[in-house]
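Got some structures for you, see below.
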Structure I
């Protein structure tokens, strides 16, 4: 392995999908900075859908689809923490 690859390892690209309705229900203005910081990472690609047909999950708690897997949390800040753990 080259020295440059050791110094600057490639980060895995992560695809995150959000439900617009879920964000509207759970995301509060005081959490915008936390989400903005996380979603602006170079290895994070995200997309917001109007509906993802996960109505039961959507009503219960904040969630996101991270690389095809459902990630749920008690609140929006915990969701970001869980997505970070998933990535790292």
Structure II
């Protein structure tokens, strides 16, 4: 079982994560979306496509652009469509 924890709050838990480029991508149903806030930030990976980001909000603490997803990935990354990955101090273990 893999979990994503930030600020003593579990953001996601799953035994069905997909590891791509060293990042665990959590299935959409395993993520507690109450802690996600949409971000305008995007980035482009030549292999996976355009990533859309989320800020994390736990109480009065905010972690900007600390989660991302590929809503419309390239064919090579179709297996992680809508899955969510974390970074920037989020403990994924």
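Between I, II, which one scores greatest on mean count of other Cβ atoms within 10 Å over residues 15-22?
Structure I gives the largest value of mean count of other Cβ atoms within 10 Å over residues 15-22 among I, II.
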| One of I, II was used to compute mean count of other Cβ atoms within 10 Å over residues 47-54, and the answer was 16.9. Which one was it? | II
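Supply the structure label, taken from I, II, corresponding to relative contact order in percent (Cα under 8 Å, 6 or more apart) with the calculated value 34. Could the numbers behind the result be given before it?
Values: I: 34; II: 28.
Among I, II, the structure yielding 34 for relative contact order in percent (Cα under 8 Å, 6 or more apart) is I.
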| request: Have a look at I, II and say which one yields -11500 for helix-only ellipticity at 222 nm (-39500 (n - 2.57) for each DSSP H run of 4 or more, over all residues; to 500), as calculated. | output: I
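Compute distance in nm of label points 7 Å out along Cα→Cβ at positions 23 and 79 for each of I, II and report the one that scores greatest. Please list the in-between numbers first.
Values: I: 0.9; II: 1.6.
Ranking I, II on distance in nm of label points 7 Å out along Cα→Cβ at positions 23 and 79, first place is II.
Here, each number is a calculation from the coordinates, and none is a lab measurement. None of these values were measured; they are calculated from a predicted model. Cβ atoms are built from the backbone, for glycine too; each structure is taken alone.
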